[in-house]
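Every number here is computed from the coordinates shown, using simple stated rules; none is lab data. All values reported here derive from a predicted model rather than from experimental measurement. Cβ atoms are built from the backbone, for glycine too; each structure is taken alone.
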Structure P
Amino acid sequence: MTISNYYDLDSIRQTVERGGHRGAVGGMWEEVGLLTFRYLVAKGLRPEMKVLDVGCGCLRVGIHLVDFLDSGNYFGIDLSEDLLEAGYQHELVPLGLQTKVPRGNLLCDGEFAFDRLPTDHHFDVAVAQSLFTHLPLNHIRLCMTNLTPVMVPGGSFHATLFHCPDDAEWQRPLLHDRGGITTHPARDPYHYRAADFRHAIHGLPWSVTEPADWEHPRDQAIVTFERLRSAPASARTPNLG
């Protein structure tokens, strides 16, 4: 069993070659892209901020962010080089937005190696649209660990998830009425309880909000992680000396 269909890079490449890059990231191009962009603006996004789009794909959210942000302030990372190239050539270039994004700002990487991105500055905002919905918990933990040193204290990371309420049976498939998607505890698409995200940041300098409904067309909830200046006191190793 593979982690996710997004790790089948040959299949992704074939889809992109057929001109289907928008469908390869789940479709709903305008609806989800604009929803996410408007959410970030409502949460205080400003043009001078540096933004990291984690799992940016072919820039469904990215095209709106690039247009809004000051030149050079958008960065994206994704597992698929084919999706990155399709986003750059078929989405940014026709809009004339490639002048605002050096191609090197888009990094192909599957290990959350954020320190490979070409910037001397830490990020103010990060976003992961429909990423954690396709990843097991340890990958989420790795993402949060590696994101820690590249975010400014007080910076925010907004990530979507399929939420499993506390009163639901976590170990069983869960049908989400809006969108009609069935999620699973141990295969793609994954669902999570709020406690799972608290576990993913345990011992790390992050806080996380409770999952919130934001009218996503496929019933994905959203959480906000805030980068703290240090790990919470309750999570530090006690001094026994």
Structure Q
Amino acid sequence: MKRGERVVYYNENNNYGTGLYEDEFATIRGMNTFIAKVYGWMFIGLIVTAGVALYTVSNVNLLYAILSNNILFYGLLIGEVILVSVLSARITRIRYSTAVAMFLIYAAVNGLTLSVLLLVFTGESIASALGITALTFGIMSIYGYVTRADLTRFRSILFMGLIGLVVLSLVNIFLRSSGMEWFISMLSLFVFLGLTAYDMQKLKGFYFGTQGDTGLRNNLGVIGALELYLDFINLFITFLRLFGRSRSRK
């Protein structure tokens, strides 16, 4: 990256655009270190989720409490939404340690709600879906890092895809259509593969756009880790739905 080169940037109003790179404190080596740290937090979040899910399945009382109490289960889901919303809205105004704690709490709560997948699908299906997810996530992350295309132009398309997923999923709760479920899975695959590349490229904007403000840069790194974590989790669930084998059919 040379001074004067046009780059995608992040600004204080939570918007993205393009501008000239003039941050003398930012270097390619520094950017790579920043990105590695973000992926490190993402990986820690996944480990926390997996650990909590495994513990929940092995704890009969805890598992029964979650599955038998709809208020508790949906309360956990609502709590996840609140955590993500608060973290995203206040990321530039809270301490780095607070942001990390909120991210890890979210990962732990997500492990509680996702533990049901370990009961529904076979171990072989889960392992296969995890491997496919890791491969495709890695490919799209690399693409997002190396591409010179400005992926922010696809932001509105991906956002509309997310809205479509939510609406169709709610509708299918009542319809219970296998055809619509397949369409939802394919749309989810398209959306989260695109978001993986987009969120990876966005990390560059976080790094260079903060212009040497390490506090803001670190906080935005937590949001970057959360977004990549969500991309990975949703890809995993999508592949599990498409190719997974339930224990009832074993």
Taking distance in nm of label points 7 Å out along Cα→Cβ at positions 118 and 198 for each of P, Q, the highest value is that of structure P
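Consider the structures P, Q: one of them gives 0.96 for Rg/Rh (Cα atoms, Kirkwood Rh) as calculated from the coordinates. Say which. List each step's numbers first, then the result.
Details: P: 0.96; Q: 0.99.
Derived from P, not from the others.
Of the structures P, Q, report the one carrying the highest value of mean count of other Cβ atoms within 10 Å over residues 30-37. Show your work: numbers first, answer last.
Working: P: 18.1; Q: 15.5.
Across P, Q, mean count of other Cβ atoms within 10 Å over residues 30-37 peaks for P.
Taking relative contact order in percent (Cα under 8 Å, 6 or more apart) as the quantity of interest, name the structure among P, Q where it is greatest. Don't skip to the end; give the middle numbers.
Details: P: 16; Q: 33.
Ranking P, Q on relative contact order in percent (Cα under 8 Å, 6 or more apart), first place is Q.
Computing helix-only ellipticity at 222 nm (-39500 (n - 2.57) for each DSSP H run of 4 or more, over all residues; to 500) gives -6500 for which of P, Q? Could the numbers behind the result be given before it?
Values: P: -6500; Q: -26500.
Going label by label, the one that fits is P.
Comparing distance in nm of label points 7 Å out along Cα→Cβ at positions 54 and 78 across P, Q, which is largest?
Values: P: 1.7; Q: 3.3.
Checked P, Q; max of distance in nm of label points 7 Å out along Cα→Cβ at positions 54 and 78 sits with Q.
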